[in-house]
Structure P
Amino acid sequence: MSPALARPLLHTAHLLTFAVLLATGLLLLLPGLRVAVTGGHSLLLRNAHRWGGIAFVVLPLLVILRFGAGSLAAPQGARTLRTLWQSGHVALTVVMSGVFALTGAAIWAERLLPESIGEICRSSHDWLTYAAGLVVAAHLLEVGIAALVARVRAATVNAST
């Protein structure tokens with residue numbers, strides 16, 4: 001497989017697993033919504049969230065192990081403000097994924113931990129979900145702006161020729 005596939009594969013893995021985690025997490029967090037959707041408490045929902053969390057960590061690691069971390073970076077000559085933003089976005093995603101994984105694992109094993117640690121992990125996990133929503137919104141805004149700029153540039157080039 002070509003190293004050019006690394007970024008799209010990583011992006012797709014995170015997109016799909018994040019969507020599963022966001023949907024199941026919201027259903028776990030909001031009892032009224034969970035009752036409307038599943039009829040109440042659902043062990044299947046909890047297990048889907050747990051396994052989605054494992055996939056959220058493992059799938060990107062497999063892509064990075066297969067292609068190397070260097071395949072995710074922009075080429076040296078192609079460094080722009082946008083690639084700088086993208087590098088920061090990737091770094092933030094890696095850090096947030098790690099914290100999500102640690103707090104999620106602690107919540108999963110909460111019976112083995114002191115109650116105060118479990119509460120800190122649950123609160124951190126919840127707040128991190130809100131932060132992730134903001135990061136996704138910023139990412140979508142950036143992609144939309146980049147597409148708009150590309151169209152304006154293409155129209156300008158076509159108009160001048």
Structure Q
Amino acid sequence: MPYQISNQRRKQVWESMLTADLNYRYWGHLGRRYSKLDRTARVFLALTSSSTVASWGFLIEQEMVWKLLSALSAIIAVSLPVFNWQATAETIVELRTGWLQILKEYEMLWMRIEDDSINADELQTAIKQLAAQEVEFDHKAANLPNDAHLKQICQDEVIASRGL
């Protein structure tokens with residue numbers, strides 16, 4: 001016997017699924033950005049450390065360049081622990097993984113709604129559980145960067161991928 005799911009609930013699941021898709025994409029893009037930033041800074045630091053620069057024979061004659069690279073190296077060495085891009089990237093990866101799980105759950109709910117294989121009580125329970133997870137992820141993301149332009153890009157990706 002088919003179940004009657006209200007249009008309001010259908011819309012809620014659909015919009016939540018799109019939001020989860022957007023968040024999954026957003027945290028993926030942002031995670032790659034922070035991983036690259038951290039990796040670039042560490043490579044630059046390794047290449048410009050005093051002992052490395054001093055071993056570059058051609059820079060001995062370019063005292064100003066050598067001093068500048070050494071100063072930049074020192075600034076990066078001091079700032080890496082302050083910015084802690086690696087920890088930020090790790091938190092972002094956790095968020096991306098969590099949003100992927102939520103997205104898959106909403107997609108499964110949507111399929112069950114479309115197949116008429118879920119009743120209103122089951123749907124309500126699932127929505128509450130997913131909403132609690134979303135709140136947890138929103139709390140975890142509260143101190144992370146909020147890039148409105150990147151969110152718009154991700155929203156455009158979701159719209160294109162869903163044929164909307």
Inset, instruction - State the single structure among P, Q that was used to calculate Cα extents along the principal axes in Å, for residues 94-141 alone, giving 41, 16, 12. - result: P
Inset, instruction - Kindly point out which one of P, Q the value 1.8 was derived from, the read-out being distance in nm of label points 7 Å out along Cα→Cβ at positions 38 and 126. - result: P
Inset, instruction - Work out the source of 4.6 here, i.e. which of P, Q gives that when distance in nm of label points 7 Å out along Cα→Cβ at positions 46 and 118 is computed. - result: Q
Legend entry - Given 21 for relative contact order in percent (Cα under 8 Å, 6 or more apart), calculated: source structure among P, Q: P
Inset, instruction - Of the structures P, Q, report the one carrying the highest value of FRET efficiency 1/(1 + (r/R0)^6) of positions 70 and 86 (r between Cβ atoms, R0 = 25 Å, to 0.05). - result: P
Legend entry - Structure with the greatest value (metric percent of Cα pairs over 30 Å apart, set P, Q): Q
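Quick note: the coordinates plus some simple rules give every number you see, no bench work behind them. Just so it is clear, the model here is predicted, and its values are computed rather than measured. Cβ atoms are built from the backbone, for glycine too; each structure is taken alone.
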